[in-house]
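Peer 1: Multiple structures are listed underneath, in structure tokens.
Nothing in this text is a laboratory measurement; each read-out follows from the coordinates by a stated rule. Quick caveat, the model's predicted, so the values are computed rather than measured. Cβ atoms are built from the backbone, for glycine too; each structure is taken alone.
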Structure 1
Amino acid sequence: MVTVTPERSVADAFGSESAMPRPRVAFYMRLLYGGGAERVVVNLMAGMVARGIAVDLVLNTVSGPFMSQVPEAVNVVDLAAPRMVEGLPKLANYLKTVQPDALITGLHYNSEISLWARALARLQGNRKTKVLVIEHNTLSIHSERRRTDRWAPFLSRWFYPWADHVVAVSQGAAVDLAEVTKRSQREIDVIYNPVITPSLESEAAESLDHPWFQPGEPPVVLGIGRLEPQKDFATLVRAFAKLREQQDCRLVLLGAGQQHVELENLSKQLGVKDSVKLLGFVENPHRYLARAGVFVLSSAWEGLSNVLIEAIALGIPVVSTDCPCGPSEVLAGGQYGKLVSMGDWEVMAKAMAESLSNHELQAPDTWLTQFSQEAATERYLEVLGLNSVGERC
């Protein structure tokens, strides 16, 4: 992994386009925070590198817990602009100078900045770079519930038409996005996230010395995600307290966020504090997931849910809220895991107990293939007009 600053352009550091005939795909993010969208970027970059694509990762700030997972072959471009608006002219200059075949971005307001930067680069002669924006969430709900994203529907309605391609990560998210932006669904490609990677099983097999995950210990109920209202971990804690009345078990939450103290206090109020651990962000959650008795997704809304896919890929029993928009698609309407109503902690507790005692809802490989890194990479390259051996279609 090579980091490039604005003072030393990618063209200077890695040679001219004529010296590098391979297609070049750039990814733009503010930083690599530890969320699902950032994990998608890391996995998709790895998939493209494996296909012989030259990959740049353009960041406002070279920071975040996923930086250690960026493939060595990726060129990291540091805009050195902590505020996104400050990075706009620098991103435009990168596009003008390097002229990658495509720029992939997601999350608001990364997407709008990318589209504005491409517009500026076009004024300076770049007619080459395509922009592909990814909608990772159910936008109508996400924008209502998250104050920081309240302008996202308005901006996406105005500026997504500037994009060459718009991708949603689930069929449900695509329907929602079409309604919010007043676009035809035919204009939105659906590509499931590159969740199941070649390294998933080896990461799951890594040793774990946490005492609760050792053989012979009571089963662990596991939740993974940012400790924010979207994930509704309060319902999971309440469901666990109900389950705890019936059997000996423990609850572990992986993820950082604003509700850490609130959830600790709730577990104390419910009398289960000694059976609940909030371990914060962990770089390899798969080794915890592989040893869980049941994985529970308690979200109020999702776009797809990467970790739900990882759980069924590892053969772990799952319970999920039937929230908009991804879980029902991932679980084939409940064929490969239990779906429960949002916020209903009593029904969730019952489903958890059933899953711990009897797990028969295994997803076959033929179903899981659509969520693989290989399948997602192929689809993105197809949409962009680039094939898998590094030639333009």
Structure 2
Amino acid sequence: MSAGPAPVDASPVDREVLLARAYLSRVAEPPAAALAAWVAEVGPVTAARRVRAGATDGPGALPPAVARETAARRDTDRAEADLTLLRARGGRLIVPEDPEWPAVALAGLGLVAGPDGGGGMEGAPAREGPAEPLALWARGPGRLDDAPRGRVALVGARAASEYGLWVARDWAADLADRGRTVVSGAALGIDGAAHRGALAVGGATVAVLACGIDRAYPPTHATLLDHIAHRGLVVTEYPPGSTPARHRFLVRNRLIAALTAGTVVVEAAARSGAMRTALVAGGLGRAVMVVPGPVTSALSLGCHELARRPEVSVVGRVAHVLEEVSPVGEDIATPPGTPTRPTDGLDPDALRVHEALSLHAARTAVRLAHEAGVDPRDLTTHLSELEARGLAESDGGRWRRRPG
């Protein structure tokens, strides 16, 4: 993830556009499908002016769906104050008119995430309608204009097990050490462990919030979010002052899926936000991966259910993750090395002779041939090979297995 953010005052985007986008991001609850589509059609400045006017009939009337989405908040215009607050925190507003806008990552998002944030995998039908954010409030040196390939999401349960926390920390550190940006939601449990793992090796990480950029949620992660903002990026589609709410977490999860090349579900209950993230990722055609866990753990039930889908991959190490999120033919995961044994390479008869040897009592050649079921005429050859390998030793004409 490259560096070099542009503060609000240094944005390459016209300030009138920034003010319009800041206003529009507050007047409708994300994902505002109708408003987003209309803004794309008429432009943010015109859209903001007409929403403020609130006309429901005549030449400047709002489309009915836009009027419904903005009815409760169109009189709330805090754009100037919001941008001032953002500037004071060293942040910036990323908008579609900005070169930093992650257009590649967000392309197609509206086809898999409708008003309820539903996904597009089997069992979760796609809903049409633009669901891209109207703007992204951000702070930190990281940028989003890179292709999603360089980013991997690690998500999972808040009440995570020690196993899940270890996987999240260790894998995030390994991914970050290999140049990947770790994306998660800054929640307790798996999310926090993933961010900390990336930061521990000096890597990049992105926290996608379900509240305003000026809020730390959970409060115990205030310091963690500051560290992320110092080294990576904290980003949200919700304007300053927005409080966390259950539906906002579900809506936020679609951005985690969209901004990454693949989503790894470390631990998840059968019904959870992590599962929703995976469904949206699958609908976007991104890699969906699950970490297997104990079949007795409710925290792995969601992972195991996802693993039954043909489009989902089970991953057991970081090499598997890299193979899934890389172009075909790159970062192929090689099988782990097979442990070697001293008896590797012995022919079947010599192996049976070795198994007939005892560590404690030396045995005669006649007995060894009988127990191993080999031709006595070949026994000397087998014993000589075992002795040369350090697997057998002679004791007064008898033979025993050599210790160690």
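Peer 1: Match the computed value 18.7 of mean projected area of the Cα convex hull in nm² to one of the structures 1, 2, and report its label. Please report the intermediate quantities before stating the final value.
Peer 2: On the way: 1: 18.7; 2: 25.7.
Attributed to the structure labelled 1.
Peer 1: Still on this structure, I have one more. On mean count of other Cβ atoms within 10 Å over residues 40-47, which of the structures labelled 1, 2 is highest? Mind showing how you got there, number by number?
Peer 2: On the way: 1: 23.4; 2: 16.5.
If we compare mean count of other Cβ atoms within 10 Å over residues 40-47 over 1, 2, the biggest value is for 1.
Peer 1: For mean projected area of the Cα convex hull in nm², for residues 136-255 alone, the calculated result is 10.5, so let me know which of 1, 2 that is. Don't skip to the end; give the middle numbers.
Peer 2: Values: 1: 10.5; 2: 6.6.
Comparing all candidates, it corresponds to 1.
Peer 1: For which of 1, 2 does distance in nm of label points 7 Å out along Cα→Cβ at positions 104 and 216, calculated from the coordinates, equal 4.7? Let's see the in-between values first.
Peer 2: Values: 1: 4.7; 2: 3.5.
Checking each candidate, the match is 1.
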